[in-house]
Structure 1
């Protein structure tokens, strides 16, 4: 939620769902704790790029840091995963601070009994409290750049069978005042195996009521199941034309590597 607002003191949020098992369906848990995934999100033509770092701090806890470049505003998000539903039960978000600290401004929670996603955020000029019904058992908040989807796809026993998920969205510049929305259901249909920038991948076509005719391809790692990239026709942030994301690097940096990365964002900067 609120990447742009995090840069001026309001919240960025992340909904993260799922639990990691071997993508081949042998029931063995993949050792992903301590792993850092570096993505770049942009328009499909490569314009307006932003770095997205996803850290699997623990099996039930993920942290995300987003920034265009060092020494500028950056979003920081923590999500606690409900492994029974594969979605985040509670999310706290805000902005990154110097020395790897962070300041929270918002909370998102999901009530499975009421099938309601609730968001509360302290914006610079107002307090936002809104909710939207999300009936799908697994959801991914679209504006968090598929971090939650990546966790779900790592849990699939048979990804070639396809999968579906709800796709709510937090829109930071709503003309109608609705910050919290639900786009509908997204359906991922397996297409084929192929090479994705040098990595063996499974390619899917993603459509459904969430996208209509504006869906597009999704690639996941054929071995580990995490998201490699996607190119879709609907933007997930205000000011963007559409949506693309690509995995750039994966490191098993652990807590030390993650803290070093967060610290480096403001280290040596003239102002913060």
Structure 2
């Protein structure tokens, strides 16, 4: 079978995008609608945080944007390539060349017998980066993430924070279009979390795009953009310090929790929507 052609990382357009994405799973008790028409854009060179309670659809969306799963319906693409048009082999190639992945536990990202420099060299070979270029990039990443002194150390000789910084360095070798991180600060203390988030900011300044699922308020605060999922849809976004409610293509609106509390909504609640010169007003029907 001929190899599938994949786009070049860093091409024009967002790092990843979903439009009207639906994901339905079968279970012994029936169908589970994990995602219900989600629209998401992951911009280039920014950190996007993905938040939401258990059952919100966060893990399902993360798997799709990491090219580990396909949507049941709707459109999803990474690095300009639609997931629907890729075979299982094509998805593997997309992940290997254009997606870096960081797990929550630092030790899950690394091999205990490899040094930091060897981890980066191995990542370069897997992404087919020329040897000289890979060595130069590895030296740059180790310096950028304050790991030069650990270049010849194995994971067992590093702190948890150093291991996680190495995991991010490994994930960005070869300049993938997207780095997906699943609770990257979940195993770290506050001081180490700040160090890691500083490292992530340093990477995004070089053009790296990071999508991280998190429950950590520090990680959300450090992100350029945050998406909060609830019941399989995007409930609201945080962008440039503002919280934005989201109206989807079908006109559905999810109100933030404090707005629901102000309405006294405890279940299905009827509201009146008024259009005024100042904007749109939503109030409880009497």
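For mean count of other Cβ atoms within 10 Å over residues 95-102, find whichever of 1, 2 sits highest and give me its label.
Comparing 1, 2 by mean count of other Cβ atoms within 10 Å over residues 95-102, the maximum is at 2.
Can you spot which of 1, 2 the value 3.9 was calculated from, given it is distance in nm of label points 7 Å out along Cα→Cβ at positions 199 and 231?
Going through each structure in turn, the value belongs to 2.
Can you tell which of 1, 2 yields 3.3 when distance in nm of label points 7 Å out along Cα→Cβ at positions 47 and 263 is derived from it?
Of the structures listed, the value fits 2.
1, 2: which one has distance in nm of label points 7 Å out along Cα→Cβ at positions 55 and 247, as calculated, at 3.0?
Working through the options, I get structure 2.
Computing volume of the Cα convex hull per residue in Å³ gives 119 for which of 1, 2?
Working through the options, I get structure 1.
Here helix-only ellipticity at 222 nm (-39500 (n - 2.57) for each DSSP H run of 4 or more, over all residues; to 500) has been calculated and equals -3000, so which of 1, 2 was it run on? Mind showing how you got there, number by number?
Working: 1: -3000; 2: -9000.
It was calculated from structure 1.
Readers should treat all values here as calculations from the given coordinates under stated rules, not as data from a laboratory. Source: prediction; values computed, not measured. Cβ atoms are built from the backbone, for glycine too; each structure is taken alone.
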